[in-house]
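**Q** Below, each structure is written out as structure tokens.
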Structure I
Amino acid sequence: MCSFKLQQVTQTTMNQTLLWFRQDFRLDDHPALLRAIKMGQPIVPMVILDPSWFEHTRLGLPKMGRYRARFWKESIEDLANSIEKTGGSLIVREGLPESVLADAVDEFGIHSLVAMTYPGTEEADTEVNIESAVPSSCAIQWVEGHTLLHTDDLPFEIDDLPKVFTPFRKKVEKEVDVREPVSAPSKISWSTHVVNTPWQEVLETSQLSTQAGDWTRDTRSVLPFKGGESAGRARLDEYFWQGDHLKVYKNTRNGLLGANYSSKFSPWLANGCISPRRIWSEVKRYERERVSNESTYWLIFELLWRDFFQFSAWKHGEALFHAGGIQGKAVQQEPNKEKFQRWAEGQTGADFVDANMHELNATGFMSNRGRQNVASFLSQNLGVDWRMGASYFETMLIDYDVASNWGNWAYNSTVGHDPRNRQFDVARQAKMYDAQGRYRRTWLQESLF
């Protein structure tokens, strides 16, 4: 077993349930937490800081860059505070999950381990490793909880997922009811373990904190993104209720500048600080109390797109990362490092592409419109292996999740779920969505184009 940083705790011999928060840093609408509560045993809440997060990608960059690292650090801090408010103490450990959890079973007298399950080959490998390492005396339960729809409710098996989004959407809209979100319990039977080394000390000296670093947010960022369930719920309240922006979402969603052209929920969704079912529930309340229109429907429509990519990642597994994607097609793309570097640095000469890359590099965020354009440009205009772009986004994005990122990259690189294999005309896109050049001036700091 590998070594890991340890919070010292008093030994206990009673049967307990260990709840592992993977990338689901919340208490509201948390199916794994609810499952743990039903077991009727004291719950040991744990976050594991996995060194594999910082392994280098094919580009020589860490998988998790500074933007997401800071967001995760803030999210863990917020989770720890929420647990403390309900009478518990979060345990933070650093090490490989299979090693940390195997040792925790004996240390805490763990009878059951409960955690969320996620798509992705590395995520699946981690679950297999844990099942091999944890003593057989400990029952393991993997619980779904990061999608709007539950796979048990789908009108088809995952292996029969439609190849195209529209048939999927029409079928689930007609035949599937969304499960109502469950609020965070007011009382939780947390374990009474005594932590002698505060979670703050473990977190502050961790590799996650080192990667997060100490830097000042760029003032041009669309939002001062802050991690955590509290910040996620505050953003939901601001966008829906305080600002009343949902009613015009469909008309503004392709914007490029400012906080409220779109919901900006993706960082909190991707990092598990808010559940898609909670967002859905608030949309439905908004429709009852404010207005029901095409814009309110469209936000749910986007949540279904997210689900489609999540289910696709579960279905296709390793194929998601192949050069030919889930289509298995032959592509005329090459790992050209010089072209890729110009693209990554925003030095292609295509000002709309370059402006979007400057925003990504400076803030960890980019609009959906921008992501489609830069992906299409790298893979189709420059002929560079699309996986290099997807890998770069994995490092840079504050809202990275494996299914959405790789699924969207494949989609815009002619190897995914788009049957028409479209290519974006980036010059035309700039005229349509940045006609006055404000976005490009903001990020390229040029006055003329």
Structure II
Amino acid sequence: MVPAMEYPNPDSKSAALYRRAQGVLPDGNSRTTIALKPYPIYIEEASGANVTDVDGNRFIDFNNNYTSLLHGHCFEPVRKAVEAQIGKATACSFTTEAEIELAELLCDRVESFKQVRFCNSGSEAVMNMLKAARAFTGRPKIAKIEGLYHGSYDFAEVSLRNKPGDRNGSAPISTAYSYGTPDSVLNEVVALPFNEIEATESLINLHGESLACIMIDLMPQTLSMVSPSEEYLQALVRLTREHGILLAFDEVISFRLGYSGGQGMFDIDPDITSIGKIIGGGFPVGAVAGRKDIMSVFEPQDGQSPRLPHGGTFNANPITMTAGKAALQDMDKDKFDQLNAAGNQLRRQVKEIITELDIAAQVTGKGSLFAVRFHDRPMRHFADIVIGEEESLFMDKLRRYLIGNGIWLGGNMAGCLSTATTQAHIDKFCQVLKAGILAQK
């Protein structure tokens, strides 16, 4: 095994860069999700599944920029396509053929995608999906599942901070995630209980006439990569049809589950979808896709402004469009199957470790996504899935052990594979995971 790096090391280059960053950046960074105390790791270079930091430490990357890198780092077809495009144009106040080509590729792959509107991030995609649902239906409210993360739009953040006790009977309370969120925002969001059909149906029947959409993530990272049950999803399909509510999928993460995204894997066609991450080939991207009549809210009508005006200086910029097309063109159905098979293999090997060590733990996820949890209780409802304080402390110590031994993983012990991930990488992950668990005992 590669010798463990010294962390924390106040004399390291990363530590020095963090001290410098704190002078000009709040908490020394621009992303809450990458914060690591006492200082974050600063990257020097990355290629494929490997990352090297400024102190020369090497890591196998099982985070892939929070699932956005389908092929790992500096994928050659993307790099070459971008290098060619940079010599032509980077960002301009014109449309380009590259925008059409990426939209055509997406619409060809996903049955529910009739038209696409590009933006610059998953948060923007979710925001515009919700705004489109309101503009199309003329209804003010949205419904979302308690505890699910959908980016940084204040309506989408509602209930993200919820705890199991934040209930009024069987109904989750709409709570703020960001301080200063107005009560008016909370009043327009109905929080639904995860996988609880009867309680969900009661809430939708109560609010149905004012609901523009029900939003759900098929592979919720904040709920330990536990998917909604088939029965729950079918109940949402039925209820949205009964009440004229749009079924909105947040596939910013789950779109990597297959050639036609998570909706292809689950065989459900939503009315509207937000996507991002992998469709940008490693560059900033987001998009809303859906039925043509819904997407018409972005179009001027009879000489009037669109029902949903939408601009963005870097929307559909040719660099991102070119990179996204190159990344997705290299992923046919067989390659998605191969990537998902690698994910199955990792989960299988982690299960073997759990059995061998005879510990209370489990591994969740589908396709190339996974999470490791250190309890053996069934995870069906929100209260079952929420991570306890002791579990969180154990996972934080274990994650730091993994990082110190060359495995890069995001918070909460959740990760993903890329096409650059090999069996040797999976074996190394499992070797270090096993040693880390034993080291915590």
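Throughout, read-outs are computed from the coordinates displayed, never taken from laboratory work. Note that the structure is predicted; figures quoted are calculated from it, not measured. Cβ atoms are built from the backbone, for glycine too; each structure is taken alone.
**Q** Match the computed value 2.7 of distance in nm of label points 7 Å out along Cα→Cβ at positions 257 and 281 to one of the structures I, II, and report its label.
**A** II
**Q** Looking at mean count of other Cβ atoms within 10 Å over residues 97-104, point out which structure of I, II has the largest value.
**A** I
**Q** For the read-out mean count of other Cβ atoms within 10 Å over residues 129-136, a value of 14.4 was computed from one structure; give its label from I, II.
**A** I
**Q** One of I, II was used to calculate Kirkwood radius over Cα pairs in Å, for residues 233-296 alone, giving 12.5; which?
**A** The correct label is II.
**Q** Comparing I, II, where is distance in nm of label points 7 Å out along Cα→Cβ at positions 33 and 65 highest?
**A** Comparing I, II, the top value of distance in nm of label points 7 Å out along Cα→Cβ at positions 33 and 65 belongs to I.
**Q** Work out which structure the value 22.8 belongs to, where mean count of other Cβ atoms within 10 Å over residues 41-48 was derived from one of I, II.
**A** For mean count of other Cβ atoms within 10 Å over residues 41-48, the value 22.8 is produced by structure I.
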